[in-house]
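So, here come the structures, one by one.
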Structure P
């Protein structure tokens, strides 16, 4: 008398293919790349000042571009950098909206929050190498 469960009848859940990119990842990466390049050109034309603000924006943009290329290569470190970048961008846009009360800031904040919520899903995270 055996009380063992026969596991041959249970459906086997296939693991997601590692390294296979979802279409949302490519779209998010392209949008953030354009946004980052616009911020770089704005920083180089002194829209953020000529001192520490300019250097900080250029450093953050460099870090985000490195993360974007890591995300496009489906690396976990790129996913982590872009995930942190989308959350920080969302928080900064909501902060700006709270102080300036202009509608574009809250819309951009919701877009970044939507990107964060897409990237944080386990189906996306499990595909990273």
Structure Q
């Protein structure tokens, strides 16, 4: 699975920011040769699980925890999304990227609500 290497890289950290950065750095390395949007989705879901788990340890209200998780999702999108776009459609991508980013972050926000009980159960 594509998320195995980034998850392993992030597992050595206990704080959410360091874990997210390690995951994103590893994912960026995997993206060097390009990604499919399915792989982008897998990486995003892996990062969400990881950051939700790490954010649970923070002593802040739930909305702030969710904001931290979504900020990490935005970092990941900014780091790898361009690698999933074929060169042929690059001019369209430049125009569509902000809207796609907003859509991905909205989906991530909903995914956090769905993943939270599953992460807490483990």
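Each value in this text was obtained by applying a stated rule to the coordinates, not by laboratory testing. Quick caveat: nothing in here was measured; it's all calculated off a predicted structure. Cβ atoms are built from the backbone, for glycine too; each structure is taken alone.
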helix-only ellipticity at 222 nm (-39500 (n - 2.57) for each DSSP H run of 4 or more, over all residues; to 500) from the coordinates reads -23500; which among P, Q: P
Among the shown structures P, Q, from which was the value -0.29, -1.19 of log10 I(q)/I(0) by the Debye sum over Cα atoms at q = 0.10, 0.21 Å⁻¹ calculated? Q
Working back from 0.25 (FRET efficiency 1/(1 + (r/R0)^6) of positions 56 and 88 (r between Cβ atoms, R0 = 35 Å, to 0.05), computed), options P, Q, answer is structure Q
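Taking distance in nm of label points 7 Å out along Cα→Cβ at positions 80 and 96 as the quantity of interest, name the structure among P, Q where it is greatest.
If we compare distance in nm of label points 7 Å out along Cα→Cβ at positions 80 and 96 over P, Q, the biggest value is for P.
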Using mean count of other Cβ atoms within 10 Å over residues 72-79 as the calculated read-out, with 16.0 as its value, let me know the right label among P, Q. P
